[in-house]
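What follows are several structures.
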Structure I
Amino acid sequence: MPELPHEIMKGTTTIGIVFNGGVVLATEKRATMGNLVASKTAKKVYKIAPRIGMTIAGGVGDAQQLARIIQVEASLYEIRRAKLMSVGAVSTLLSNYLNQNRYYPYYVQLLVGGVDDRGPSVYSVDALGGASREDDIVATGSGSPIAYGLLEDGYRPGMSEEEAVDLAVRSLRSAMRRDVGSGENINVVVITQEKYEEKKLPGLSRNAPEAAN
């Protein structure tokens, strides 16, 4: 099996946080090609189902193709079974698909988060098909070691939506200050049983000041 090029897995920061009643998925918007900033408005959060989202890190083309495949599979599942896929089922499907393609791998690292009959949850899925459920916080990409510093310090069980969004934003801004592969603006999605909402966060950029604790 070919070894995954280490550099392909770099160049972004994505975050998943489980709060009381829902999930926050957050990313920055910089896309890089080596030392080149290829895009300042890259989309890194995709809606997979009415209450499930997916963040991407790695190869943009691979990630977009996977998002399209899983969106179709989730729609077909709903039509055939008259019910929505669970977050765990989407993660398992992604895991199986990636594992089957490990000799010609998709260079991605994904977070799948949302709310189903079992409540809110976030799963981490790697390029070779490994999937693991995260109970509280998770981060991927080159800026994740920096983001984890704030996430692990600031997270507590039972956080409110507002607290979780604030923690995600502060963690991303910290990563954007120190990781050259992460930058520009921030995209935050909040998923609960009642909504899939992209939060409006005007004025956020790489140089925006840290929010007070």
Structure II
Amino acid sequence: MKLYYAPNSRAVRVAWVLEELGLSYAVEKFALGAREMREGPYLSKHPMGRVPTLEDGEITLFESGAIIQYILAKYGNERFVPNTQSVDFASYLQWFHYAEGMIMPPMNTLVVETILLPPERRTELNVKRSSKLLRQMLTAVNTHLADKDFLVGSEITAADFMTGHAVIMSNRFGIDMSAMQHLKGYAERLSSRQAFKKAEAL
């Protein structure tokens, strides 16, 4: 397998699950937003010129959630996903998709407005609105974690790889979590895992 990767991107999620499973993979690394991602050969792999992209033999996939589901279905041996007959399965699906459905849209705006756009094109109002919305999305996760270490059941699942990574990145983005003590502990718990550290250090 080969992972196309950039630091501080959704590609970290994919590297994280690969490391948790102990799978062997090659890495092609870009700087986040690098021009070579949006020009030339890479566009044949990801039409938007973004990361992650995973190559596995004849298969090429982009979109982090789809890649993680593919890896776990093919190589996971039932790890990190509740059984479909389990009472936890529906909750697992909800929190797996919560990252992209709820947290990442305002996060995407923040990334564009504070990193990708030149200073003269940034809009402070967009930053304020997105930060407020992101805090609301995170508050729901904080409430859910009041009596648990992970999003689903008592063990880590792929829902944590997805939504947990979004929480970690929100924290690093400077979102005030001082009133979200469950979320702070959760982010620390996940980011201390050896597999996560290896994924970030690529």
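Just so you know, all these numbers are worked out from the coordinates, no wet-lab data involved. Since we're looking at a predicted model, the values are computed, not measured. Cβ atoms are built from the backbone, for glycine too; each structure is taken alone.
Given a computed value of -10000 for helix-only ellipticity at 222 nm (-39500 (n - 2.57) for each DSSP H run of 4 or more, over all residues; to 500), which structure among I, II does it belong to? Write down the numbers at each step before the final one.
On the way: I: -10000; II: -13000.
The correct label is I.
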Quick check on the output: 16.9, 53 is Rg and Dmax of the Cα atoms in Å, derived from one of I, II. Which one produced it?
II
Computing distance in nm of label points 7 Å out along Cα→Cβ at positions 139 and 171 for each of I, II, the value 2.0 comes from structure II
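With relative contact order in percent (Cα under 8 Å, 6 or more apart) as the yardstick, tell me which of I, II scores highest.
Details: I: 29; II: 23.
Largest one: structure I.
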Test item: distance in nm of label points 7 Å out along Cα→Cβ at positions 131 and 163 calculated as 2.5, pick one of I, II
II
